[in-house]
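> Structures given as structure tokens follow.
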Structure 1
Amino acid sequence: MSILEKSLLPIFAACLSLSAQAGDKTYLGMPIKAVDIHMHPGTYENMGPIGKKFVKSSLPDALPDFLKNSALSVVGNLMLDPYGAFIGIKGECEKAGLELCGLFAIYAPQTWGVASNEYVIGKLSDKKNRKKDGSLAFFGLASVRMQDWNMGEANELANLRKALSDPRMKGIKMAFIHNNIPLDDAQYDSIYQVADELQVPVYHHVGSSPLQKLADFNNDEEQSEYIASYDPSKLERAIVLFPKVKFILGHMGFDFNKEGYDFSSTVYDLAAKYPNVYLEISAFGRSAYDPEGKEMDKVLFNIKQKNLIGRTIYGSDGPGFPGGTEKYMDATLRSLERTGYSYEEAAAVLRNNSFELFKLDTLR
């Protein structure tokens, strides 16, 4: 068997697995529904160079680059397409027993790449965006291109308003970290003004990203600038300035790279201090970061102890890998039970808070 066949066999086996049966989930012996607000659609070709380098690192070094690109193009595009065969996002959400999933637009040309507002709305408009019961499978979050903001601001805000005029687009996804822009850069306040005007929440990635490590930067000044793009304390100015805007702090400030910059305590402090701060529990509970569930247990325990259950929502940051959406759901359910969540508390985190925050009951 060739190197290519050996490296890709597990991927294609997962694609063809007959375990892709839809399955309802239970909690404490009772059926429970969930909303996963955090899914990244797109294509491998539209990833930025840093993103492509990151995903290629999962394949053997001995594999020629052109073969890596070919393999990831085929498998990645199936997996990142909401309606891809076998391992598309819709199928993965069905396997995980999810009621609804959110598709994120993103403009991060050097890292994760571009999945435009128009692309996401096109997927939401597709006739396949219906489940067997006729309800929608997906809603969306819009985004903006942050580069050359001093010249493109008016156009980007107009595009943002246009995207949010679609009733299936329910919020704004920001990517400061993936564009190396400090979270306290006041020139982007106009985005929060749009959020205030249209009454939609704004999602922020806080905590580091496995795509870029501090060692990738040349000096202390560049490292400090990069940390400012994911340090949640840098958002406090905007949180205070826009009290009617709901700020979602994604990933709980987790230190994905184990570099000594865990901002979870800052996240809890901001949520305790400001009622317009919400928490989202995606990505850090993956087996790569949390094989025994200890990180998720710690987060859910603290959320419960600090009376923040009513402002916590569920997301996985999928699809990640075939079967990963269901795996994250199952790990979260186990952790909720270990940390003593009642059925009502678990339902709030997994579904009900998101329905209220994003006004999902208005979807048709």
Structure 2
Amino acid sequence: MDIFQQMQHDLNALDARNLLRSPVTVESACGPVVNIGGRDVLCFCSNDYLSLANHPDVRQAASEAIAKWGVGTGASRLVCGGTSCHERLERKLAAFKRTPDAVVTSTGWMANRVAVCAMAGKGDLILCDKLDHASILDAARSSGAALRTYLHCDANRLETLLGRYRRGVRRCLIVTDSVFSMDGDIAPLADIVALKKKYDAQLLIDEAHGTGVLGPTGRGAAELLGVEEDIDATVGTLSKAIGSMGGFVAGRKALIDTIRNTGRAYIYTTAPPASCCAAAMAALDLIIASPARGEELLVAAADLRDRLRDAGLNVPSVNAQAATPIIPVIIGDAGRAADIAARLLENDILLPAIRPPTVPPGGSRLRISLCASHTPGQIETLVERLAQLATVT
């Protein structure tokens, strides 16, 4: 069996276990309604939480940037340099996150890679939540540091690991998502901060799903929980609530300069387009000017979570303070989850099944991402159709 036959064999095995993916083709802009195959369907799977990806101000900013700087950037910033648009965005992100500096990367995945590898290496220890994003875990494995994982959001287990391994290493880095993308829950940041201080560790958080949505001014879960000053570095993305494309790291100047000079993924990747930076700045301006957008979204999400649970769906409970726009409807079996998702699409709702390896075996689900522009009528349709198709009998 040659390599391509082996690939096909493995694909067939995935298909037999209901784990083969086949993305839909969308013929319209990102929004609460998208066009698939010539028909409009409700979209409840986008991370465009504040509905800014297609906002007129954001589109105009991107268009004007293309007119000035074109589409591509030609090379990495250390080769071709960055535009003033890149630099302005970095200053705006640093100010927004209340840190001395920030660096923009081409993707959120890259942001975690360069941040983790700058903060830990050979002779160090990295401690991660078991449900951290794959980009965090991959970065930790590639850093050269020893990696240990603790049970999801279990501060007691984290302290056990710190007590067992901290003294035998040079430095220790704790890395966690602030909002977990598949469960929609929030890390116990106050407890983790206390442990960080007790065991002389550093704390890096990924606010990809918190930035723009959580906290009184939308700065994220760290703002919401009152621990911003105790976070050593923050990773974020421009592609979710900010509605553009790319990632960023915000923190002390020494960290950001280290990333610019030694971050391999940053050094050897073409810079993000100026249009994405301009779009991100326009979106940040909207977030800063209208924090109520996020507040109203969270209220709607909490109501939707309650309504789904009242309809008999398996929706995990979360602390009221920890409510987010991510609402998982747990199905369990991958085949059943895929079947429900297919039937939902037949009923004009795009809500794909999330299956292993994205979630653990037996944890397949329909992951609802509520956005600011979803109307009450659209939400009512979602509840009705999920109740018809996914209720456990």
Structure 3
Amino acid sequence: MPESSLTAHRDRIDAIDRQILDLLRERNEVVKGVLATKIAHKLPIYVAGREERKVQAFREDALRRDLDPDWAEDFLRMIMSASRASQSTTTFPMATVEPRTWLFVGGRGGMGTLFARYAEQSGHEVRILDRDDWDRVAELAAGVHVAVVTVPIHVTEAVVRRLAPHLPATAILADFTSNKADVLAAMLAAHAGPVLGLHPMHGPDVQNLSKQLLLVSPGRDATAAEWVLNQFALWGMRLVSVDPDRHDRAMHLIQGVRHYMALLHGSFLKAQGLKPEEILDFSSPIYRAELMMTGRIFAQDAGLYADIVFSSAERRALLLAFLEHHAALARLVEADDKAGFVREFEAISSFFGEFAETALRESGYLIHRLADRFA
């Protein structure tokens, strides 16, 4: 193909790309109108059913145009994600007729700052009680409608006991910790009013709360606390009710073991003198993803992760059981027992069942997108 013809094609592609950007800008303007309407009518920022219906229709439209529907879905979801990100800088709908007063204990930390901003942008009054404000606790707690304790796990119960005597009897006492059973028991013992256990399943660095998961463990007087949950839903969060004991059992694995494994991975790399940047060029996409997930943890606060890993006697006991199990599997290596490895592998495959195929599909999607973006 002559260079002049190639140039003409490239110029046309560039022109189309600019048209796409112009259409995306126009779409953003329409989205702003949708958001304003949602705020005016107190409608949720994120509606799962609407988004899924939109995705399905977009896939069908792509097929009719002889386009890859998976690619089209990725494109649409990126657009919708960008729309949700832009919504984090504006106002949000209020769940109540009149503003309520929120007290965030530990409110200058990451999670407290994030949710305090959302409450303020919804028109509520926000107060902050942090470590240097306890001489004003009576003043700050007076007349509040909800107090959310968002402090490190190891001091949560002590903070609850210190705070509760200053709260109005009708105030909702809630927490954001990743342990629920013991903290809920402490809140119920310290406060006679409504109690609500909450666990946001995200960090403070999220662009917005839309589609973020919030685990809810009701404690007392769920009717009185309903407006708080409605407010989270209006911010676009996905709320899932969970028994506190079941929650904690899952978190021992999801958080305790997972973060300890990251410590083990990172510590072994350090002991071997293998700097992550030195092995990236030799990494498969899946190992690169694993390395990034490990490195992500070590870019954050060590004390926070120590609190998570050592948060309870039950979690430490599970970690010790995990290490004993690890030692049992290590004996396969010591004995050069390849047949034993295969038996264990196949038994685990049977245990995982159909989930293994789901994991293969979803992880494949993630790996391919990461490789395409960061190769």
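> Work out the source of 10.5, 29 here, i.e. which of 1, 2, 3 gives that when Rg and Dmax of the Cα atoms in Å, for residues 113-160 alone is computed.
2
> Here relative contact order in percent (Cα under 8 Å, 6 or more apart) has been calculated and equals 12, so which of 1, 2, 3 was it run on?
3
> Identify the structure, out of 1, 2, 3, from whose coordinates FRET efficiency 1/(1 + (r/R0)^6) of positions 65 and 169 (r between Cβ atoms, R0 = 41 Å, to 0.05) was calculated to give 0.65.
This figure was derived from 1.
> Given a computed value of 1.03 for Rg/Rh (Cα atoms, Kirkwood Rh), which structure among 1, 2, 3 does it belong to?
The value was obtained from structure 3.
Bear in mind that the values in this text are calculations on the coordinates, not laboratory data. Model, not experiment: these values are computed from the prediction. Cβ atoms are built from the backbone, for glycine too; each structure is taken alone.
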